[in-house]
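Listed next: structures, encoded as structure tokens.
Throughout, read-outs are computed from the coordinates displayed, never taken from laboratory work. From a predicted model like this one, the values you see are computed outputs, not experimental measurements. Cβ atoms are built from the backbone, for glycine too; each structure is taken alone.
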Structure P
Amino acid sequence: MEAATIKQFDVEVTNRSPGYNLPQKVGDVLWLPMLAMALMAFPIAVILGIVRADEISTGGSAETIETLRHVQVGAMFIGFASVFAAISFAIARILGQFRKGGGDLQEASGRRVVTLKMPVTAKVFLATMMMAMMTLLGAAVLHFVFAADVSGTTASLELSAERFTVLEGVRRVGIAMYLVAITLGLATIAQVLRFQSSRVRQLPAEEPRA
């Protein structure tokens, strides 16, 4: 019965633990720097928001207020891109721990090492996460570019407002893609747990390798 359960998965068989794959190595290295970047970007965005609110309350120039709107949102979404990246990299890191830990356990038990190949959900997770990151970072960069292009003329302010509206839609698409990617990452973790549970129950009945 357990052999049939394992056959439900696409696996590779080796004599030694395969360790981390490349995305998992990247996730292990980058999840903390991304979190640190988010923790720096969010306070900066809050400070910029306070400065902009003060400009509005004291009757500051329309050019300054509009410029700060772009800069503040740009900083905020660098934070969002970073924190979502940190979550995604942490998921990759967790998957790496399962992959390496499961392989190490099987190798130490003297059995063949059966490892789950990268599921489709993991591949789509990686692709969607990268697209989401590029979308959010691209929108954030454009906010800074458009902020530098603001002048005090009516035409410039109207153009800036239109650009802000367009980028708002782009940002929402980026966030939606990130949430889909995270969901796929969590689904991959669930699949890995199912596989490893089946494999662990199979080990006692399996002959040690020669």
Structure Q
Amino acid sequence: MSEPSRRDEFLIAMYNQLMNDINRHIVIIWQSIGTLVAAAAAFGFVEKQILSIDVAASIVLATVVWMLAHIYDASHWYNRNLVIIANIERQFLLKEDLKEVHYYFGKHRPKGAMISHLRIQKNLGLSIALIVLVSLAYVRLGAVLFGTEEFSVEMCLPWLVAAIGIWIWVLVARDSRKKYEEFLRNSPGRDVNTEGIAYEVGHGHSKINQ
């Protein structure tokens, strides 16, 4: 076997660094979960009458939005790095390696695909936000409707944060998708004959994407 060229050495070093980048972004998401849990502790200040329930809920909702932004950023980095990794692998692997090594390098992940790990974290954040909003609607808005409490402008704060959060969520998701589409368009990598290979849920695909 011939000695690897400087280009080969560079690609291998780049390959290793890209894998490290993926791992780092996954760790960041776990740190975001810790921050969300810490933000939820704001409800403890409600009992001590340091914060109102509306302010505490707003803090939690804002943290959920922050967490979602990190998740979409991590998802973009993961998908983008996986494209580069696959493109590097295509420089060395052959068609038969689709079966003998792994089939992922033959076809890139579809647009907007999110790995299960990040999707679980996203659903956790959304579930927490939903629980907070439903609880607020029951406790605060219910009290106003039944006349046991007067309406105040502060009651609108969590809903304002939620509305802004949805807007940010849509923008971040769209931006992440566009950046990935741009990357795929400009750096598709070498063509690989994937005849006989089924790409479905194992690589972010579904039969709809075929």
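Determine which structure produced the value 3.7 for distance in nm of label points 7 Å out along Cα→Cβ at positions 78 and 142, calculated from the coordinates; the candidates are P, Q.
Working: P: 1.8; Q: 3.7.
Considering all the candidates, the number was obtained from Q.
Thinking of P, Q, which structure, once helix-only ellipticity at 222 nm (-39500 (n - 2.57) for each DSSP H run of 4 or more, over all residues; to 500) is computed, gives back -23000? Write out the running numbers ahead of the final one.
Working: P: -29000; Q: -23000.
That value comes from structure Q.
State the single structure among P, Q that was used to calculate distance in nm of label points 7 Å out along Cα→Cβ at positions 150 and 190, giving 7.5.
Numbers: P: 4.4; Q: 7.5.
Label of the originating structure: Q.
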